[in-house]
Structure P
Amino acid sequence: MLRTRIKICGCTSAADVALAVEAGADAVGVILAEQSERRVSLEQLRTIAQAVPALNSLVAVFVDPSSGLVDEALKVGAIPQFHGHEDGASCEALAAGPYVKAFHVDPTRDYTAQEFDRFARPFEHATWMFDTARATGTSGGTGRAFNWEVARELAGGRPFVISGGLTPENVGDCVRAVRPYAVDVRSGVETKGVKDPAKVLAFVNAVRAADAVLPV
């Protein structure tokens, strides 16, 4: 059976981590970008890192970070996720290994695989995340979905992650439609800005139900 990886992002406490892991998530995300209302401090990051089981992944989300900030996340075993205007050379140097790089899809424009290939080439060790662009052209976190087929076409056989506007109600459709390597959710499993246990579990169950009906 194909197994889609699941990342629950915007965790701000050890309790959020426990909730995500117990529901069946593969990875938890913490946000270190100043622009986010889910931003955690380095002290919180260290506390959260201690709550992540050995066989789950901790992902640290950055927007145009300093090298020092990324280094602090690497020290606690986090995988970097770059969500800003970082270029390939910067990501490769800062991560010093595998990382996630977000590509912000503007629903109002068309993209070509050739255009994306040229853009993606410098990000040698990246796993690509496709997220919805904000109207201002800055980082994601919009809570809005885009046409998932765009991600599959641009990825060109690379493993890719879908983010942006996923919920327990639509994530199964996403998995069945484009078979992403992973799906990422933040606000779609929250109620009034707080992780909702029922929504987290429903999201994970919807992904697993979609996996179960896909051909190997």
Structure Q
Amino acid sequence: MPRPVLLIAGGSRGIGASCARLAGERGYDVAVNYKSNSKAAATVVEAVKKSGGKAVALAGDMGVEADIARVFDAAARDLGPITHFVHSAGVIGKMSPLAEASADMLRDVIDVNLYGGMLCAREAVRRMSTAKGGIDALVVGLARETAKEGIRVNAVRPGPTDTEIHEPGRLARVTPMLPMGRPGEPDEIAEAILFLLSDAASYISGSVLNVSGGR
């Protein structure tokens, strides 16, 4: 049975490095992402290898979209399909009143901690198992995390729908297998979305609504 593959963004030091070492002890192969400290990353890689796992160090700035995609691709190429992901990359920036903060520092913090984190989550969801399962988990987690802030998080899972996203002939092929015998219409999906956006759904959060004609 193949070992699970864990990619850690920001895995060369601190919490990320601890995660990598522990993962190695518990049967994971680990891809250790780092930005500039190649020596620290190499130390973590050796620790994982000593535990019997495979490991690679992958340089990349987790605030840069191209770097993020390249690191994910390299991890899968070197170790196999990514099954787990930890986002441990982050920067604090110089502590100061906002009025004294430089634009470069603010941009760096946002790029790595927020923008980069979202891009990493996106890349992980795209690559792990089935993407829709990843979205389901993300919805539930975000819903629980933000509920007390008055934020609701839900998702709609549509069945085959009559849009231009499908390659020619696909809808015709799958239609006989659909319980209702027809694909959905875009407006039918939109109605469900608008319902979840409305106050009528004020007590619904963390839900994934199937709009799939019984599929």
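Suppose percent of Cα pairs over 30 Å apart works out to 42; of P, Q, which structure was it derived from?
It must be structure Q, since only it matches.
As an exercise: Cα Rg over 2.2 N^0.38 Å, for residues 39-150 alone, calculated from one structure in P, Q, equals 1.13. Which structure is it? Don't skip to the answer; put the middle values down first.
Numbers: P: 1.13; Q: 1.27.
Checking each candidate, the match is P.
Could you figure out which one of P, Q the value 1.0 for distance in nm of label points 7 Å out along Cα→Cβ at positions 31 and 71 was computed from? Traced to structure Q. For FRET efficiency 1/(1 + (r/R0)^6) of positions 103 and 191 (r between Cβ atoms, R0 = 30 Å, to 0.05), find whichever of P, Q sits highest and give me its label. Comparing P, Q, the top value of FRET efficiency 1/(1 + (r/R0)^6) of positions 103 and 191 (r between Cβ atoms, R0 = 30 Å, to 0.05) belongs to P.
Work out mean projected area of the Cα convex hull in nm², for residues 119-158 alone for each of structures P, Q, then name the structure with the largest result. Mind dumping the intermediate values first?
Details: P: 3.4; Q: 3.1.
Checked P, Q; max of mean projected area of the Cα convex hull in nm², for residues 119-158 alone sits with P.
Ranked by relative contact order in percent (Cα under 8 Å, 6 or more apart), structures P, Q are topped by P, which has the highest value. A value of 4.1 for distance in nm of label points 7 Å out along Cα→Cβ at positions 111 and 183, calculated from one of P, Q, originates in structure Q.
As an exercise: helix-only ellipticity at 222 nm (-39500 (n - 2.57) for each DSSP H run of 4 or more, over all residues; to 500), calculated from one structure in P, Q, equals -13000. Which structure is it?
On the way: P: -10500; Q: -13000.
The correct label is Q.
Each value in this text was obtained by applying a stated rule to the coordinates, not by laboratory testing. Computed from a predicted structure; not experimentally measured. Cβ atoms are built from the backbone, for glycine too; each structure is taken alone.
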